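The following blocks contain the structures, represented as structure tokens.
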Structure P
Amino acid sequence: MSPTTQTTQPPPVIALRGLRKTFGAREALKGIDIDLPGQQIVGVVGPDGAGKTTLIRSLAGLLEVEAQEANVLGFDLREDVTALKAEVGYVPQSFSLQRDLSVIENLRFTARLLRLPQRDFELRARTLLERTGMAPFQERTAGALSGGMKQKLAVANALLIRPKLLLLDEPTAGVDVPARAEIWDMLREARSQALVIISTSYMEEAEACDRLLYLDNGRLLARGTPEELRSAVPIELYRAWSADPRAAARQARRLPYVEAARQTGVFTRIEVLAERSPGLDGLRRDLMADGTLGIRLMERLPVDMESTLLHFARGAAA
């Protein structure tokens, strides 16, 4: 009889138990527990002030933290993390590279700082510049770049060392659509060899992540794949076309089973508590009780990421 083969799971890239961070009297992180393996894109979402930036900076080894366990790439965040910083690619919210240096000079500076061999630097820099479409601009000073090009340079700079952990704090905020798409192409490519963690306020970016962490007021309130989080939300989503979408939203908000309603362009978006829902026909009937609305068409939609995250936000506020 052949011996039983046992599959050994690789250790998580990140293992946190009770991670806390305080700034004076304010507790920015209130006991975060997570285990994250590599080769995935994890989105960190939540309202402003939720603790997203603090969590990412903590994982980068930039903050002193308290925890029962705080392990990143085999390093303990509660101890000396100098060696960890050399293995992590980090893109902060604000552009932090040298504005007076050219694109290629910034990359060269990072390579020397991290002692990347010259041959490796030349190959990786050329690949990254071509990949981002920035090769023609490599002699341009970073301060003269557009917002989108600055962020592409920041991501390329973080990828230069081929990190096992890539941390990005809202890297596409205020960036034009083509540059955002190029940055996400880079993140998907990096996922093949790294754990990528990105904080974002864009719904479509949250939808594109493999896994999401929802933070609010320093606490981790929900985690899972986008589909898992959507399926966990006890609401139904409807859309109504009428002569006056704003008035339809006001009327919908008066209904006891409606959690939220607002005008979105030419239609009204309505979120209904599933356990009290009258269904499509019942919602149409209750809205048409006000004969002035002129409801022309109603449909039920799959719950989307916007409804999902707003539901978690309202629950946290309550």
Structure Q
Amino acid sequence: MDPIVLLILGDPAEPQLALLNELRGAAMITIANTPAACESAAPQAEVLLNWRSGADLLEQIWPMVQRVRWVHTRSAGLDGLLFPALMESAVTLTNARGVFSEILGEFAIGAVLFFAKGFHRLVLSQMAGKWDPFDVIEIRGQTLGLVGYGDIGRAVANRAHAFGMKVVALRRRPELTGTDPYVSQVFAPERKHEILARSDYVVVVTPLTPETRGMIAAPELAAMKRSAVLINIARGPVVDETALVGALRERRIRGAALDVFDIEPLPAGHPFYTLDNVLLSPHSADQTPDWKERTMRLFLENFRRYRSGEPLLNVVNKKLGY
């Protein structure tokens, strides 16, 4: 079998790219970080790995890659990748779905415990040298509502269920959940306000698509309990940031834990920095030391499958955006 022409969009100095040596003999590899560096390999490329954040370079060289049949991206989210020409093409697209699910599930439960156990107050009292007993909340028996139920949602549900929480989920196609042992009830999108009103913790895990942009706005925040906490580990624009700031300032919800934002890095002077009922993470909740290696391992397995004619993992529905 002839070697497959593989074009990698990324910085050749990144250490994880050394793992591509495992493809020696199976692939003719070019690693490029500029359109000019892509010119020789792009017209012959059959497989393309986007080892960059975003689609800027991929979109620029797209007219060159006339023979490409499969594109893989190292990210799980696709909101920054799906430009029109890629969406309309017949090219197969795969992503890194699943690589980040377990660690994001841990962060979500950490955020639940942060508010339930008053960790912020504990740290402030410790720093002030103050003995300050107070009541904490037992999360066993409380309701965690998931907005979205893909791999990340199920990882959160698994952990919440282990803590004895009641898990409910909002999903575009509830019938896909079947007899999932972690979820007690699944709601269709039109019942969004019902799940929000029931939940003590609302965890946003839905992909960013035209349908989900701004889906948690002022009416949804008003539907939540005043004692509820919003946790966003999806994408910033899924939540109306202005409405959330207002709800937090006025204590219409208890608090929020946020890993994602409309603008990243979060600009200096943003109201989130001054609110005492917010836990901020600089979009690093899934940044384990080995995430790039694990993402590359997923690509290598998919390349083996592609070369052997087996079904690829994580094939994306480009029209739906996930």
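Rule-based calculations on the coordinates, nothing more; no lab input. None of these values were measured; they are calculated from a predicted model. Cβ atoms are built from the backbone, for glycine too; each structure is taken alone.
To which of P, Q does the computed value 2.00 (Cα Rg over 2.2 N^0.38 Å, for residues 78-141 alone) belong? Don't jump to the answer; show the numbers that get you there.
Values: P: 1.24; Q: 2.00.
Checking each candidate, the match is Q.
To which of P, Q does the computed value 40, 21, 19 (semi-axes √(5λ) of the Cα gyration tensor in Å) belong?
Values: P: 42, 25, 18; Q: 40, 21, 19.
Checking each candidate, the match is Q.
Which structure, out of P, Q, was distance in nm of label points 7 Å out along Cα→Cβ at positions 86 and 214 calculated from, if the result is 4.1? Could you put the intermediate results ahead of the total?
Working: P: 4.1; Q: 2.5.
Derived from the structure labelled P.
For the read-out mean count of other Cβ atoms within 10 Å over residues 54-61, a value of 24.1 was computed from one structure; give its label from P, Q. Don't jump to the answer; show the numbers that get you there.
Numbers: P: 24.1; Q: 16.5.
Matching structure: P.
Can you tell which of P, Q yields 11.8 when Kirkwood radius over Cα pairs in Å, for residues 126-181 alone is derived from it? Don't skip to the answer; put the middle values down first.
Details: P: 11.8; Q: 13.4.
Corresponding structure: P.
Tell me which of P, Q gives 15 when you compute relative contact order in percent (Cα under 8 Å, 6 or more apart).
Details: P: 19; Q: 15.
The read-out comes from structure Q.
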